[in-house]
1. Looking at structures I, II, which one was helix-only ellipticity at 222 nm (-39500 (n - 2.57) for each DSSP H run of 4 or more, over all residues; to 500) calculated from, given that it came out as -19500?
2. Hey, relative contact order in percent (Cα under 8 Å, 6 or more apart) derived from one of I, II reads 19; which structure?
3. Given a computed value of -0.35, -0.53, -0.93 for log10 I(q)/I(0) by the Debye sum over Cα atoms at q = 0.08, 0.10, 0.14 Å⁻¹, which structure among I, II does it belong to?
4. Work out which structure the value 10.9 belongs to, where mean count of other Cβ atoms within 10 Å over residues 120-127 was derived from one of I, II.
5. If distance in nm of label points 7 Å out along Cα→Cβ at positions 32 and 144 is computed to be 1.9, which of I, II is the source?
6. One of I, II was used to calculate mean projected area of the Cα convex hull in nm², for residues 112-151 alone, giving 2.9; which?
7. Tell me which structure, out of I, II, gives 14.9, 49 once Rg and Dmax of the Cα atoms in Å, for residues 8-95 alone is calculated.
Structure I
Amino acid sequence: MKGIVFVELLEMAEDAFGEDVVDSIIETADLASGGSYTSVGNYPCEELMTLVRAFSLHSGIPAEELQRKFGHWMMDVFRRHYPGFFENQPDSFSMLESIEDDIHVEVRKLYPDADLPTFETSRPEPGSLNMTYKSPRPLAEFCHGLIEASFGKFGETASIERADRNEDGLTVADFRIKLGSE
């Protein structure tokens with residue numbers, strides 16, 4: 001998993017809990033990397049999950065909720081650092097549909113060794129989007145947060161239903177999204 005995810009998780013945690021708490025959690029978490037991350041490095045997802053669980057224990061916020069909040073945080077990071085991914089998208093559905101064939105293509109140019117999740121989308125009817133997330137990493141809640149945050153970026157509201165499953169060792173989340181109701 002790319003280091004930018006770890007760097008930003010620690011930034012979010014420092015913002016929420018303070019630098020001393022983050023340092024203390026890193027020291028006690030027994031991380032193979034020692035908790036030292038670079039944006040372009042690669043690190044095991046289990047370290048990310050260890051950190052999320054540790055921040056959850058510290059804060060009392062469920063780990064799933066922290067993952068979702070982190071998805072919102074990362075959407076802001078992506079908007080600041082990669083505005084081109086958003087500029088030509090008229091709405092959230094268009095942006096979400098562009099992840100697999102446009103955004104991930106560009107990410108692979110920057111980070112050829114990136115192990116990205118896959119996304120499949122379809123529009124079963126006007127105002128609805130079905131989106132399936134598949135990944136060897138258990139980050140469906142993080143993905144859910146990114147999806148939620150995309151609607152805020154475009155000033156839209158939506159209802160999101162999600163069904164999780166495992167498929168051939170992958171985490172799979174099927175999202176059913178309807179615009180205009182929350």
Structure II
Amino acid sequence: MDITGTRLKELRTEAGLSQADLAAHVGCSSQVISNVERGYTKTTSILIKNLAEYFNVPAGYLLGHSNVKWTADNNGTETVAIGSRIASRMKQIGMDTAALQMKTGLCSEELGDIISGHVRTDTATMAGIARALMTTSDYLLGNSRFATAVLDENEEDMILYYRSMSKQKKRVFMGMLEELMATE
């Protein structure tokens with residue numbers, strides 16, 4: 001069982017819910033809840049969000065990023081965190097608000113409200129912002145600490161190949177890559 005599964009089962013048991021009851025509340029099947037609890041399945045960002053809202057715990061607690069279990073009032077903290085990740089990613093890739101506005105098609109007021117954390121955005125808008133920032137919705141929601149998104153099949157193939165390498169081969173590969181980058 002992984003940390004998410006352990007914490008989910010703990011919360012569900014404390015609430016006196018069956019897997020089927022919880023599934024009905026968060027919009028999935030009882031099999032999904034069972035598989036997550038046993039560590040057989042990784043959760044989606046939407047399921048983590050729904051579970052966190054249902055149990056009134058931070059998503060970071062469910063994911064094992066934090067040991068802070070309960071919050072007195074969780075309203076607004078998610079939107080502020082999303083806004084700060086958007087601003088951070090913009091700075092990281094050197095994009096200003098006008099460029100993000102142009103890439104997403106959002107008006108300046110709406111984009112400003114999202115970045116400042118004053119409004120909660122819908123999934124489609126979040127996906128559009130993530131795409132414009134060359135990242136993932138999971139990163140913006142705080143479900144992933146990795147900001148870089150895979151942009152095409154070639155990058156995905158490279159990542160999958162790298163993951164299959166032994167530790168020694170990874171070190172050799174990274175050394176070769178550093179040498180290659182030094183020649184540019």
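Read-outs: derived from the displayed coordinates by stated rules, not from any lab. In this text, all values refer to a predicted model and were calculated from it rather than measured experimentally. Cβ atoms are built from the backbone, for glycine too; each structure is taken alone.
1. Label of the originating structure: II.
2. Clearly, the read-out refers to I.
3. II
4. I
5. The value was obtained from structure II.
6. Source structure: II.
7. Here the read-out was taken from II.
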